[in-house]
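Some structures are shown below for you to check.
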Structure P
Amino acid sequence: MKTVILAGGFGTRISEESQFKPKPMVELGGMPILWHIMKLYSHYGFNDFVICAGYKQHVIKEYFADYFLHTSDITYDFTGGRNEMIVHRTNSEPWRVTVVDTGLNTMTGGRVKRVQEHIGSEPFMLTYGDGVSNIDISELVRFHETHGKMVTMSAYNAGQRFGMLDVDKSGAVRDFREKIQSVDSLVNIGFMVCQPELFDLIEGDDTILERKPLETVARMGELMAYRHTGFWQCMDTLREKEALEKMWQSGQAPWKVWED
């Protein structure tokens, strides 16, 4: 199953970093947050990625173009007029990464629609390129397969900052609603599993995934919520970036579920 990662936005709320690079390329512990997200999926055996790039998309392409080089020990031998590169050791990942330029101003739904040819008619996973979590991806996929609906999104109680999901006792998402005070205010944190029929509900570049497509899926009774009670944090602001960096440097990063 392929994993689609939305990585094309401007990241205006963390402009201190995103003026130079896409927000998913902002680093935590010397590695882009995009890398941290991919490491989570890879830990559970999902290694085929489709990156929806846009703003400064060349930065993402150049990063993966040089990834093998940057994770290897190398001897450059110029003796006797030669120009040889000898690779001694590499820590590169077992990843297949497709980076697609989905446009500068394309909305989230439009970006997903633009990578349809790379997904085909198979179910796929979908997440945002700016949030880290210790969510169990294998359990998420199993949950999706058991209920047989079109879309599963991961839901998390993150307080009152975001718009909320109206989730019934069976786990079905009935509607999206504005911020309210509730002890069970669940928000969409990404980490979705989707059937390919979702593509049919996306009209074009101007389509915001979280609006008409997912609202339609909810009204159809085809949207389910997987409740995550562990760790999740998005990186919208410099303060959030610094908090995540502090966790990583302390060796207490909850989203690091993989071994070194």
Structure Q
Amino acid sequence: MKTLLATIALAGCALVTRAELRTETVDYQQSETPLQGWLAYDDSIHAKRPGVLIVHQWLGLTAYEKHRAEMLARLGYVAFCSDIYGKDIRPHTTREAGIEATKYKTNRALLRNRVNAGLNLLKNSEQVDSRCLAAIGYCFGGTTVLELARSGADLNGVVSFHGGLDSPAPADGKNIRCKILVCHGADDPFQKAEDLSAFESELRSAKVDWRLIKYGGAVHGFTQPATGNDNSNGAAYNALADQRSWMDLQQFLAEIFK
């Protein structure tokens, strides 16, 4: 049913036909920094259609985000995997990833500029209906798409999957112009209760249209098979939460693009 809803939502923006998946590497930049993203779309659709920006987890742009882009392209969307770290900056260890992620988490202005560069590229893609835009992100990327919304970006909605939820500048909630969906592991040990409370208060005060879905038994990184299956590590894959959150995403996209 939710897949059907997603198809119906596309009717006003594009005609969904036989899938002919196209993917390509895209070089772009933010200020003087070279970036390299990845675009996926169904080449058999000739009309403009909604675009979905994907923001990577702390290891940078990997095969994981590209796979998600292909999944979205098969649903009829144009999906663009953005690059926050910079071209060829792809951490190989968690230590390296932590260093890179911290650069942007401690400089939210830079983070917003970097993710907006990706959104602008997607918005101006010839296949995309610029009235129909969304952004999704995983872990570090989940934090990033929330900052994208706080920057006042012209979006229909953003979705954070097991992203960091805090409120470093509560007044920025008033800049949010889109709907928010947060997909969160109910047992995520890395999420501080006080940060989650502050995040919710920010959205309430700003009268944002938001929803927070908690998946029972899920910890951090529940959509990523590479995290393993041991919840005691704090991050672990949860197939049921992964499936349910993907269906929740499809329903959300159907709603914001109707």
Structure R
Amino acid sequence: MELEGKVALITGAGSGIGRASAVALARAGASVALLSHTAGEIEDAAEEIRAAGGQAIALTADVSDQAAMRQAVTQLVNQFGQLDIVVANAGINGVWAPIDDLKPEEFDKTIAVNLRGTYLTLHFTVPHLKKQGGAIVIVSSINGNRTFTSPGATAYSATKAAQVAITQQLALELGRYHVRVNAVCPGQIETQIDDNTNRRNVEETKIPVEFPEGQIPVRDGKPGKSAEVADLVLFLASDRARHITGTPVYIDGGQGLLR
């Protein structure tokens, strides 16, 4: 129960890495607020946590919507009285297409959710973290930071690279308030995000690369699991990582080294 007495907000908490992180933080004793634009998913996840003896509330909001995010954070603080941990996880793959095929509105949508969503999450939560210190974990990716071979992923990669820049900028900006800021950069993980990926004409930009059998050396080619990323999120949110800030941590089983 190393997070007992702490309050955490996890965005994109309805499934995948977000849900696994919420469960892990709750299991470690934190009271958690699960935020997503899909009410049914987070209600189900919050109920799972409560059934296991934890404290959880569900907040429905679009992370790119300024008014909705302001209201959600206000509701959280009114409920729990404080905020100590923020996991900025909400994101989409969006449309992957050649740059001359990628529509401006498709580019803007990815930027709105992944980048503006991260900004708004931090904009409204940081004032509360400043009061007593805390930890921010931003869920980025190996795309845009360690690898650049996902065909057509220009918008997505741009947002993920920017999230690491935000991590490092804010590590210095918020250090005086004893707020640590780190990023986790997963490779291929078993989540539902690929179900919402729109790939169009990506063969035009695909770079032929011959890999050894399987792309993830440490797992015999198999993808990682959301719970494994959640373990890293828990570590970075805890006092065990008290001297770590401004650091992107790759969790890809060596995948990025092949690509």
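Couple of notes before you dig in:
- Source structure (of P, Q, R) for distance in nm of label points 7 Å out along Cα→Cβ at positions 49 and 121, computed value 2.9: P
- Relative contact order in percent (Cα under 8 Å, 6 or more apart) derived as 17 - corresponding label from P, Q, R: Q
Each reported figure results from applying straightforward, stated rules to the coordinates on display, with no laboratory input. Please read all numbers here as calculations on a predicted model, not as lab measurements. Cβ atoms are built from the backbone, for glycine too; each structure is taken alone.
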